[in-house]
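Some structures to go through are shown next.
Every read-out reported here was derived from the displayed coordinates using simple, explicitly stated rules and does not represent laboratory data. Fair warning: this is a prediction, and the values are worked out from it, not measured in the lab. Cβ atoms are built from the backbone, for glycine too; each structure is taken alone.
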Structure I
Amino acid sequence: MKFKHAILIIAAACVAVPAMAQFAKPEDAIKYRKSSLFVMGQHFGRIGAMAQGRVPFDAKAAADNAAVVEVMSKLHWAAFTEGTDKGETRAKPEIWKDAAKFKEAGDKLQAEATKLSAAAKTGNLDNLKTAFAATGGTCKGCHDNFRKD
């Protein structure tokens, strides 16, 4: 599985580099960030199911999913570019009006995702629950401030 994990990280890095450079159209950036957020959410949900006792705890699966969340937490920020406030998006104008606050939220998510990954690697369910709650709180905070319902 370490080989697969390495491939995932390399693939994510390859996708992130062109994203940071520039998107051809604002619609491409919106599609990119929606896709990366969707993938992150899917893996975060798998961890949540274990943390909330809806599925049995599997330390390896938790660590694998947390590693994906950590990588994905870094990708979508590059896609909040000029012109992506319009179109098929739930992004609030506050993203661009208060860019410093939005960046702070992004930095916090990335830090919590890193802690989540570290907690998952311990193989301890209580550590995972604590880190999951903290990471989920950063997601909620960002959604409350920067995402339309």
Structure II
Amino acid sequence: MKLSRKADYALRILITLASRFGEGPIPLTELAKLNDAPKRFLEHIVLDLKSQGWIDSSPGRRGGYILAQPPDQITMGQVVRYFDGVIAPVACVSTSMHKSCSQARFCRFRRVLLEIRNFTSRYLDNMTLAALVVLEPVEDDEVFALELAGGDGI
């Protein structure tokens, strides 16, 4: 699974708003600065987030964006599916964008990909914004610790 830029920036915005839940609106300019994101691109994303009922906006000098729901009510799975469509790594194990494959009846690794889809879906569906806010950022040494990942080629 690879997140699109839209899903990435949407999650950044939502996590920022979740981390300041109840503190008042955050202007788009500040959201862009805090998340190292182009303001013009975020303008489109906040409209999508608003249409889903995840955020609200208030106009004016002290206006900006706030979460429209408590952070424990919005999951990564919801956001990723909205912006990227599916979580399945390949179309032959997708339910919503399924495409048949001539090798489906014989394919041994399709089962592994199905299990990856199921694990990823469950994990993202249980990961709320409230849970994300308290996670520690990943350090580079964790990313490059090959003994934890099982080898090169990741």
Structure III
Amino acid sequence: MLTPLVGEARPLEEWLTTFHLASVVLDPYTNESAWILVTAARILRAFRESDARVNFVLTCPVSEARTFLGPLADEFLVFCDPDRTFVKGLGLATLPAFVFVRIDGTVQAAAEGWNAAEWRNTAESIAVTTAWKRPDMPLASDPGPFHGTPALA
């Protein structure tokens, strides 16, 4: 089940009926997720008009998601996964993560922690599948590489 900030929770299959998911998964209780927030928003904006439903998935309740994201909560589709059920289902070990889930429910690509080359590979997978242009990365304003934190902590 994925619970959006506004609306009711639905099974993953229902979110995939029309579009793939391009998700940035963050743990709002860690510095690492805050460090990548601006970069992640830039990347998601680049895919906004593609055939991928761009979104953030936060491992916290709805009230805390709004606090962490600020105005980005109104700009993007945001899911809350406080029990980390979605995170476990994706098999993620480290957050932040950038994940591409195809319309058939398969994880096509995933990058964990922040490594521009790995995120670029995930973005390339999204771009090829949706016939879109991938954003450039890294930019000078992006953070340096970092490993991230345990996804299931």
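If helix-only ellipticity at 222 nm (-39500 (n - 2.57) for each DSSP H run of 4 or more, over all residues; to 500) is computed to be -9000, which of I, II, III is the source?
This figure was derived from III.
With distance in nm of label points 7 Å out along Cα→Cβ at positions 29 and 85 derived from the coordinates and found to be 1.9, which of I, II, III does the value describe?
Computing distance in nm of label points 7 Å out along Cα→Cβ at positions 29 and 85 on every structure in I, II, III gives 1.9 only for III.
Which of I, II, III yields 2, 10, 22, 25, 23, 14, 4, 0 for P(r) over Cα pairs in 5 Å bins from 0, in percent, as computed? Spell out each step's value before the answer.
Values: I: 2, 10, 18, 21, 19, 14, 9, 5, 1; II: 2, 8, 15, 17, 17, 14, 11, 8, 5, 2, 1, 0, 0; III: 2, 10, 22, 25, 23, 14, 4, 0.
Structure III accounts for this read-out.
Consider the structures I, II, III: one of them gives 88 for volume of the Cα convex hull per residue in Å³, for residues 61-140 alone as calculated from the coordinates. Say which.
Computed on structure I.
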